[in-house]
Structure P
Amino acid sequence: MLREAGFALIIHDEHFGRRQDVLDPEVIRACGENGWFLMTADSDLPRRWAKEMSIAQIGVFCQTNNHQGPKLWAPRICSLKAEIMLLASTEARPFTAYITAEIKPQLLLRKA
């Protein structure tokens with residue numbers, strides 16, 4: 001659904017293959033090396049890996065509730081596409097933006 005909405009995505013398995021041993025710091029580093037933003041359902045990631053995010057100079061988009069699955073999250077993310085793209089093109093990295101789980105989702109910026 002995100003690709004259909006015009007998001008350019010590289011999902012975990014497309015970059016790392018079927019490797020099961022990929023830890024968050026390696027994902028963060030790959031995002032930094034490739035100039036990618038990271039979208040994650042792990043809302044604790046920015047706290048645990050703040051130093052790595054700062055070194056990699058990445059922007060992270062986090063879902064605030066990872067228990068609802070892609071059928072609910074994909075439409076929320078799509079509804080915020082213009083805001084996400086604007087933030088991605090104007091905000092200095094590192095940053096974290098939280099995508100809320102409200103009926104009308106919001107994008108909340110937190111500087112790293």
Structure Q
Amino acid sequence: MKGQLRQLWREWLSPVTVALLFTQFGATAVNVDGVSMLPGLRHGELLLIPKAEGWARQLGLGAYQRGDVVVFKPPRGAVYEWKRDYRGVRLPWAYRPYLVKRVVGVPGDRVQVRA
């Protein structure tokens with residue numbers, strides 16, 4: 001019995017525990033969706049985002065600069081950002097995928113949008 005528990009821990013529980021801890025406290029994997037970040041980031045690329053930097057910014061350590069790439073979830077009220085499929089597979093729930101964008105203005109800047 002003890003050998004079976006050890007094998008279960010080594011083959012299943014340990015890797016799952018490490019993966020959960022890593023995704024909760026270490027980093028988040030995010031897919032680039034669309035072409036708005038070209039030429040630097042291409043559609044479908046996978047980014048590994050360290051969480052410590054985001055926590056530091058929330059605590060007021062450091063500031064965003066023009067040109068920084070930011071990853072965030074849209075507000076819950078942004079209905080158009082809720083997705084119900086993942087890579088073409090229909091899901092029974094809706095989720096808000098991360099958005100990957102570039103900072104174009106910082107406080108004090110004037111930004112003009114031209115179509």
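None of the figures in this text is laboratory data; all of them are computed from the coordinates on show. Since the structure is predicted, the reported quantities are computational estimates derived from the model, not experimental observations. Cβ atoms are built from the backbone, for glycine too; each structure is taken alone.
Here is how the numbers come out for the structure above:
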{"item": "Value 0.90, calculated as FRET efficiency 1/(1 + (r/R0)^6) of positions 87 and 103 (r between Cβ atoms, R0 = 30 Å, to 0.05), assigned to which of P, Q", "result": "P"}
{"item": "Which of P, Q leads on FRET efficiency 1/(1 + (r/R0)^6) of positions 7 and 95 (r between Cβ atoms, R0 = 30 Å, to 0.05), largest value", "result": "P"}
{"item": "Percent of Cα pairs over 21 Å apart derived as 58 - corresponding label from P, Q", "result": "Q"}
{"item": "Identity of the structure behind 0.95 (criterion: FRET efficiency 1/(1 + (r/R0)^6) of positions 15 and 55 (r between Cβ atoms, R0 = 30 Å, to 0.05), calculated), options P, Q", "result": "P"}
{"item": "Computed -5500 for helix-only ellipticity at 222 nm (-39500 (n - 2.57) for each DSSP H run of 4 or more, over all residues; to 500) - originating structure among P, Q", "result": "Q"}
